Every structure is written in C-alpha cells, then in structure tokens.
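**Q** Once you scroll down, you'll see the structures, which are given as structure tokens.
Just so it is clear, none of the values below were taken in a lab; they were calculated from the coordinates. Computed from a prediction, not measured in an experiment: that's the story for all the values here. Cβ atoms are built from the backbone, for glycine too; each structure is taken alone.
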Structure P
C-alpha cells in the first residue's frame, strides 16, 4: 500500500498544468502515488497528462469518458487511490517541494483523522497568506467543536479540500466523497460532513499549497448556470445540520453562512448572464423560504445592514408574489 495518494483533477488547464506536474515531480517518493484525473479536457491537457503518466514517478492516469465536474473527478480519484493517506490538488495549482512528505509527517505525528493547513493565494504576481481560522494548532481536537460560534468565521468556512491531508479510514466511512455532479461549492457540504462526523483533526501552520486565483476557465470567474450549484450545496449543508443531534446550535451557523453566500452572489449580479441572474434570484428566494423562519429572522437581525437589507428585500418580494428583479442592492 502506498503511504500517500494525491488526487489531482484536470480540465482544460493546458496553460497551468506544467507547473502542477513539475510540483508533483518535486514531491515524488517511492511510496507516493499521484492520481491524475482527466475530466475530458479538449485543449491539449490530455497530451500533457499522457506524457506525465510515462515520466512522473507514481503517476496513475484516469480518463473520464464525459465531463463530470470537479466533485465527480475527485470521487474518481478517491475510488482509485490506494494510499494510507489521501490529499488533493487542483490541476491549476501547485505544491512546494517536499510538501507531501511534510503532510504525511504531520498527520502521523498528530495521529488524527485529518489535518488542515494554511495556503498561499496567488493572483497574478501577488501572494497572500491564508490561515485556517482556528487558534489552537498542532493539537488533536474534536472536529465538531470547531464548527461554532455561528457569528464568526470557523473551520467549516475554510472549505478547501487541498489544504490538508486525510486518513484512509475517512474514505472507508464514506466521509471523503463529494456530492456527485456539484460544479461549484462542492467543498462546503464535504467540510461540514467531516467536521460533524469525523472523530479527530488538527490544524498546523505547514505551508506548501499555492492556490491560483483569477484563472479565466475557473467557475469562480464564469457567470453561467453552473454557479447556481451553490444552492444545492448549501441545501445539503443545512439538511445535515438540521438532522444532527446538535441541530439547535448548528442550524443557525448553517443558515448564516447560506445567507452570506446568497447575498454575495446577489451583490455581484453583473457578472452573470441575464437569464442566469433571473434564475439566481428566483432560486435564492426559494432557498430563503425553505430555511427555518425563526432562525432566519435571528440571523438577519445580526447581519450587517447591507446584506440584511438585500436579503429582506428579496424575502419580501418572494412572500408578496412580486418579481425578484429588485433583489440586488
């Protein structure tokens, strides 16, 4: 059994894949494997991966017959992985040399289900350090204790799957798989599930993941209907919180985060295609109606005025049966 499996989905990242593959080579070890999942690339990425399969030590190439999206591609990698530990990387990001070995050393020393790490966000030539929003480091912790408080940014808001390493037992328990077919926000129900159901985790200052922002082909930059998968993702988050034994404490956090994401999208409608913007407002209004209304009232009362006004306006229009076109502030 390999010590570590690194799962790397690729889709039309021909410009960036060489950096990603070079960083994997700088992390190669005899007991590491790299699961390269080609999600039906059409831009020449597939040729780079075919070459990597021959030249990169530990490379295993898996080719999708049709494009399934990031969540599905990661699931393919999880199913093929043989490692004692699993880690993720996206096809347009890269790792510092030796980062994978450091991940393994950290999780073995801390003896936990999963470890979360900081990362560097790269936008053009700018570099910004992003830290896991949790104060206690290098200590085994109970994951569900890190979900709250509801009014602050916590570990479930730091949803990046590639910022960490995970014991194989989580995959065997069904906790590492993503919701199949989600095109965006796929990390959100995933991280909530981990924090609600895993037994132990730790945070470390280990720094070695470089996350590339502003990529033109990234769904965060594209205002088409795939962006609306965030509603499906947060419906799943809310359902999981509502079904938890500690629902009374977790649901307000889930509702608050859901509202914050809805408000964010409503506040940037100009980047969406007009038809998608209309659907976004309709589905967001429906999502507000599905939320526990007393909890929603409390959340809106404690949000900042701009976001609360935007959401209340949408809520009123939906309740009155009027058009939602005026929802964005």
Structure Q
C-alpha cells in the first residue's frame, strides 16, 4: 500500500463521529456529492510482503481481512463503467501489495485494454519483480498508460527503514532502477511525519531522484505525493456544512467527489464499493455492490475525513 499511516484504528472516545447526520454539537454534518466518477480503485487484498509500522490498513503477510479480488470480479466493474458510460479516466490498484494477487497482470491488462490510465501502488520489491516480464509486456503494448507509484517513506535510508524494516530500502531502490530502465512512468509516495517542511522533503527527494536518474518531478504533488499522517484516536474537529466556507475548502476537491474503491471482505460472497481508499474496514460506510449503488453522497463521519482530506488536503488520486 502507499505510504499512508495511522496510529490507531479505533474510533475516538470524544462523542464525535457517531451520528451520520449530525455532529456531537448537534450541527448538520457535511457530506460530499459524487460529481463524477473519475477514479475507481480496486483493493486487491490486504496481504503484503511487509509489516510496516503504522500501516493504516494493517497490511502484513497474514492480514487477509480484505481477500484477493479476482480478475472476473474486477472485469464486472470495468464492464459497468463501459455500460453506463461513466467518466472514469483512471483505474487504481492498491493493497496490501497488489503484485501478490495472482490475477494482477490480467486485471491490469483488462483495464488498459479498455482505454483507462492505470495506476498501481507498490513497494517495488520482490512481488513486483516476480511480475517483471508481464509488466514489461503491458508497458510495451500500452506505452504511457501505466504508472507505478512506489512507496518511499523518506528520501534517506534510515528513516525509510524505520517504518518499512531493515533491508527494505535497497530492494525498493533496485525496483525503482528497474522501472526506470524499462521506461515505466514512475510516481513516488512519501510521508510527512519527519518534522520537515514540505519544501525540505521535496528538496531531499529531488536530490535522490537526480542521483538515481529518475524522471520524477519532486515539485509536482502528483508525481511526488506526500501524505498527511492520520491518527484515528486524535481529537479532530467534525466537519459541518458551514466549515466549507470557514475553511475556504471546495467539497468538490475531496477524494469522494470523484472516486470510489472496490473491496472484498473475508467471507463475503461478492465485492462491495467503499467511499474511498482510507475507509476499507468501515462496514457502516459501505455503499453497495455496484457503482450505481455507490453514486450517492458521502457523509464525512470519520476522523480521517477531517484530518486527512478536509484539513490535510490529502488525496490518493492524481
């Protein structure tokens, strides 16, 4: 999964984020309408080759709370996009580690063959390299349509490995070099928990990209995404209708105004649609089994809605 982290997965004990319609102070809770579905995410499963500190989705070699999506299940949603002429321009694959899903190359092929731009989030380690031949073939067949976003928590090895574990840096850098040499579009995702300013982080990453001859513009917030940190136990303010004007934030800039994510829970017969990539375990926020079911507004009834999106300005999409 991309470099998002969270210190806890439990709802805070402040009397907040309990009623989907009103805040703890009795004010009308803000919601976000789906203006147009431009990005559809697929969580390919929560299994990962790493167990990272503070991974917001708790991915690990043993966490299968979200099970592998199949190629056929993904194809059903891609067909719905086509059948309903939805304006999806980007299809994203996240996890867990997407390249551990045995159907990943087929899923990518199906999305690319339907004309979508495709984004894959990965740690660029062994699971990706086991798919090297198939990835190269896809990139050759659909040049410029496939982007690999690599999680690199910091531009310096010691801090990256503080989260990802010993020996993770060299393997990820090797994966980045392979992607560079094979001509892939590369994005990078980092974290902002290092007591460095945005400018300092971007300068540090720029030095690394220059050193590694990576064609990644560290000044561009899409090509180098620096994710805000999340803490579900923090006492964050609830977002009301009036907050948009007070904060000067346009609700159409929120992720859930333009994206949804498909997940499949362990033991479930079919996948369901979640409002965004940040809330995979919140069953109360499930939106239905089809994209048509998920076309309604999203009520911002979770701390991540406030901390990451509204106040942090974060987004997993380009």
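**Q** As an exercise: mean count of other Cβ atoms within 10 Å over residues 92-99, calculated from one structure in P, Q, equals 19.9. Which structure is it?
**A** Checking each candidate, the match is P.
**Q** Shifting gears a bit: Comparing P, Q, where is mean projected area of the Cα convex hull in nm² highest?
**A** The maximum falls on structure P.
**Q** Relative contact order in percent (Cα under 8 Å, 6 or more apart) was computed and gave 26; which structure, P, Q, did it come from?
**A** It was calculated from structure Q.
**Q** Shifting gears a bit: Of the structures labelled P, Q, which one yields 1.00 when FRET efficiency 1/(1 + (r/R0)^6) of positions 156 and 212 (r between Cβ atoms, R0 = 25 Å, to 0.05) is computed from its coordinates?
**A** Of the structures listed, the value fits Q.
**Q** For mean count of other Cβ atoms within 10 Å over residues 20-27, which structure out of P, Q has the highest calculated value?
**A** Between P, Q, the highest calculated value is found for P.
**Q** If we compute mean count of other Cβ atoms within 10 Å over residues 44-51 for structures P, Q, which one ends up with the highest value?
**A** Structure Q comes out on top.
**Q** Consider the structures P, Q: one of them gives -13000 for helix-only ellipticity at 222 nm (-39500 (n - 2.57) for each DSSP H run of 4 or more, over all residues; to 500) as calculated from the coordinates. Say which.
**A** Only structure P yields this read-out.
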